[in-house]
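Multiple structures follow.
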Structure 1
Amino acid sequence: MPDLEKPLWTAEAIASAVGGKLEGADADVGGLTYNSREIRSGDLFLALKGARDGHEFAQAAFDAGAAVALVEHPVEGGAYVVVPDTLKGLEDLGAAARDRSAAKRGAVTGSVGKTSVTQAIKAGLDLAGKSHASIKSYNNHIGVPLTLSRMPADTERAVFEIGMNHPGEIGPLSQQVRPHAACVTTVGPVHIEAFADGEAGVAREKGAIFEGLVEGGVAVINGDNAYADIVKQAARDAGAVLKIFGTGEDADARLLSFDADPEGATVVAEIEGQRHAYRLAQSGVHWGLNSLCVILMLRALDVSLETAFEALADFAPLAGRGETRCVAHMGGHFTLIDESYNANPLSMKAGFISLGARPIAHGGKRV
């Protein structure tokens, strides 16, 4: 429920942020959405244009309790703010939310692992103070400004997922977030059809996440990836402070060992010049490097190493992304590893390697 003492927005504040005029009464606004079926009482309804014109659903949004609508022309049923372009209005609202907050902001991209790493960072931010983050995979031209616009003014730290499926998408989204730290989890053959030079083009696009970094911002990079040099150069071009995770001796966070077990895994790593052993609730072998990425991002956002370890120990796999469950059958039971959310060569390889590394009972087998 929205905090009625401190509303997320007011209708007048929204009008001011987007350069529009409020038609109707001012009201407190507790949330915002472009889906009229998700409206809660007191929300802002965004009449975006997509496969359907959102203006067609304004009346339904008001009937569901919307306090105000952001529109491109007058609508019936409630108060509204008119702007020339509702998507641009959403971007302006996101920028206003960013600028009114003193929150330290992180941004995450990569060919695989974006959502899980984002949510693992969020787990650490939750332990450190008042936090905010992307939900689901809200990582595109709508999801990023929507997540920004939903950020309360008193947020202390926030993390945003940024994705892409065509060239030139990540840089502008990073400019909207203006992160203090940004990471590239890895680069691989995902969306390569959009780039003439394949994975090298993907690497350059992923490196564009550093374009929006604030001055002195931190770039967290997978040093083990074949395209690390391209990503590092993008970070240098942006004037970033580089922090590398990987297995190489030059890594700021260096993976020394990863041992999976039925409850998760134990990682041994050298971080900030010190050797540490810590627990993961994840058993996928890719979480050795993922966890180091999370740790470097949390450190860049002023979260202690101890808090990072605590968050990782409790961060369970997300649904469809390595979640495990015990399934009973007539002969007994088996463990199902659910990696059904998505598939590409990198994620499939990681899944097979993780299955091969997972311990099994005597006489058992992996399928």
Structure 2
Amino acid sequence: MNNVRIRRGTAAAAAAAVVVAGLVTAAGPAAAAAPCTPKIQVLGALTPDTYDPDSVQTQGVLDFGAGNLSVGVSGGKPVYWTGTILHKVPLADPNAGGRVLAVNRHGLMVGVLHDTAGTTLFSYRKGAAAVTTLPGGHGYDMEADVNDAGYIVSRGTPGGVVWKDGVKVRDLPVPADAGPGTRIEMVTGINGRGDVLGMAEQDYEVPETGQHLQGSHPVLWPGDGSPARTLAPSGSGTLESSHVQDIDESGRIVGYDWRGPWHEYRPFVWTPPHTGPGSSPGVLSTHPYGTLEAISPTTNVSVGTAKFHPESMTLQDQAQWWPGSGPVLALPRLAKDAPSTADAVTDDDRVGGAAVNAKGRLKPVIWTCASKQAYSPGR
């Protein structure tokens, strides 16, 4: 979701144009590939957890920073790692939960806290004594992202918001081409040039006819200051929801659509200039459903999770890897037949996520040299 990484690991008027200009930064070249050893690196973790395919996971790597810095969640708490060593984000309320959703190459993190006051957005720098709460950053099931210029994007009150240095600098409006009754549901990504990605949801009954207009559309707020616009959804936009998760430096967008009964997901990609609907690379050969959660900044590699419906779990969920063309491939499990997920990917061929070990415990993990580990599974 930023220059370094993934996801998750997210965000138009005369005053806004000044802000937009600050959002635009030149995208650097892909990092040179360094020698590595293909392996599944298990990171330090807080209280051991089990995997629940029907819930947000309490362990996992959600984004990568510079060097050996990664961020995410462990034991339901916001954490970060240097190599395999875990560090807790300092919280005023030790009972609060949350997660670090994204980090940029300068070590600026963004995450969410869940406590008695509700859900709050925060920023944090490695080594700081406390987090910084971001004004207006409240909501349920919040997503967020940060780019290397330090701009943080998320859903706020009432719509999308951009912050810089802990101060709100811009609102992200509902696109003019959206229909009545549309609101910003999520803001999920920002790239180096300042393109912001999100999702709008419409729920409106036409007074004259009683017709119920309902559906979801991806939204793009271009970094060049041009007006926000809706993108064609992955499906009909009525009984399906298009979840856009991440955007790379070229503007390529990944996500998934949701169909019918719970967890019937299908990976989707939207390519510039975004004049048509998204397309699907298909699913892993062993699973009927799946997601794309993150895309690397410049190498076109995407990752996500292959799924079954929780009530018909023929095979456990499995982390999946897609190079941008051809079939979706699997990443190896940490233990035989044990579930795994992928939520972050870098230009230097690392994938972050979570996996269950032989003792049944969910652990945060990193696949190194992921392209050398990806394989086509048999049925």
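Can you spot which of 1, 2 the value -9500 was calculated from, given it is helix-only ellipticity at 222 nm (-39500 (n - 2.57) for each DSSP H run of 4 or more, over all residues; to 500)? Before the final figure, lay out the partial values.
Working: 1: -9500; 2: -1000.
Going through each structure in turn, the value belongs to 1.
A value of 20, 18, 13 was derived for semi-axes √(5λ) of the Cα gyration tensor in Å, for residues 48-167 alone; which structure in 1, 2 was it taken from? Please list the in-between numbers first.
Numbers: 1: 29, 17, 13; 2: 20, 18, 13.
Going through each structure in turn, the value belongs to 2.
Of the structures labelled 1, 2, one was used to calculate Cα Rg over 2.2 N^0.38 Å, giving 0.92. Name it.
On the way: 1: 1.06; 2: 0.92.
Label of the originating structure: 2.
Which of 1, 2 yields 1.06 for Rg/Rh (Cα atoms, Kirkwood Rh), for residues 224-287 alone, as computed? Each step should come with its number before you reach the end.
Numbers: 1: 1.06; 2: 1.00.
Matching structure: 1.
Quick note: the coordinates plus some simple rules give every number you see, no bench work behind them. Everything numeric in this text was worked out from a predicted model, so none of it was measured.
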